[in-house]
1. To test your reading of the models, identify which of I, II gives 86, 51, 29 for Cα extents along the principal axes in Å when calculated.
2. Work out mean count of other Cβ atoms within 10 Å over residues 127-134 for each of structures I, II, then name the structure with the largest result.
3. I have -13500 for helix-only ellipticity at 222 nm (-39500 (n - 2.57) for each DSSP H run of 4 or more, over all residues; to 500), calculated from one of the structures I, II. Which structure is it?
4. One of I, II was used to compute distance in nm of label points 7 Å out along Cα→Cβ at positions 55 and 183, and the result was 2.0. Which label is that?
5. For relative contact order in percent (Cα under 8 Å, 6 or more apart), which of the structures I, II scores highest?
6. Where does the value 1.7 come from, among I, II, when distance in nm of label points 7 Å out along Cα→Cβ at positions 71 and 95 is the thing being computed?
7. Between structures I, II, where is Kirkwood radius over Cα pairs in Å, for residues 63-118 alone highest?
Structure I
Amino acid sequence: MEIWVRANTRVLWFAFGLVATSALMFIVAAVLSAGDGYYLTLRVASIIAAVLLGFTLLIMLYLIRQPRLAFDNGQLVVNLKPVDSIRVPVEFVECFFLGQGPSMLKQSSVNKGSAETSTIVVRLAEAAKEWHEREVAPQLGQWCDGYIVIRGTWSEPITPELMARLNSRLVEVHRERKHQAKSTEAESEQTAH
């Protein structure tokens, strides 16, 4: 799988550190609590908490590795759900452009205006009606009317360079696929004669 846009690993690694520290504290509490009664209850509770946090760490590692956009086997892989990827045939992807939209973060009482973030907007072909709407996590993005919007809050920094790289790579992929289709067509004509 070729990663085109990564997740916001800065936030995820920070959260990972907090959860790992909490898990370590529960492990230490389990080791230090010896004895019966109250101490046994504390040890069991600490072990359970450490195990649950361990599972949380595994989930976080999965999320850190999961890209927002990738290319795999002729498909654009879109990760705007916590678990499932949505795969769109790349021939239906027309272009990427820079946008701006709500960050979907809670605002403090001091800053009551709506916080905005950069977005990546993926335009899908009008003819690909079956790909125009999908349910996604609103914090990660939006998918409607043939446009996929990826919020910059939960992706790598969205820069003009990233957008140029995405569009350049998309053009390369479209050319490669057209060349492969022509080669396959020429081979089937030769075998027919």
Structure II
Amino acid sequence: MALALFDFDGTITFKDSFGDFIAYAVGRRRLITGAVLLSPMLLGNVLGLISNWRAKEIVSTYFFGGWDARGFVELASKYSRERLPHLIREIALERIAWHKQQGDKVVVVSASIDLWLADWCTDRALDLIATKLAIEDGKVTGRFSTRNCSGQEKVRRIAERYDVKSFDRVYAYGDSAGDKAMLGMADEKYYRWKRL
């Protein structure tokens, strides 16, 4: 059996699910207003003054902090089943199906929030490793309860969950700098769907 590791945003999808979920949850007008208000922080991120994970957490807190957790989970589930399938690349579905036919363990490893990926993965019998949002007293805080699942954190979380050496072969699929550490642990690696 092989282990097949797939990044989600930009690899399985053609569009980032984080921004797409925000638009789905709060509407495009509020998304645009929030982007304007958060623009100094976003500029700081572009200039390397604020880390990607911190910028993402600030955005998450701005849009989702204080939401009722039960309602948020229901909305994320609805998004996962109704909206997410429209963002998926055909090549990704084909490759996932190929791995499943081989009997491989297929895992989505994503910096995105687990709540809006969970149902999509469950419906396809895929394991999921992703960033988790903190929930306190029945409310979403917007902060992360885990480290942002990107870069070396992807490798750490994979190794924490699987005995990688027990697999005959490891495949990895990614599209950004945040996937390079994961690609580095694979026998067969694909970057933006081209074999390296």
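Nothing in this text is a laboratory measurement; each read-out follows from the coordinates by a stated rule. These figures come from a predicted structure and were not determined experimentally. Cβ atoms are built from the backbone, for glycine too; each structure is taken alone.
1. Attributed to the structure labelled I.
2. II
3. II
4. This value belongs to structure II.
5. The structure with the largest value is II.
6. Going label by label, the one that fits is I.
7. When Kirkwood radius over Cα pairs in Å, for residues 63-118 alone is calculated for I, II, structure I comes out on top.
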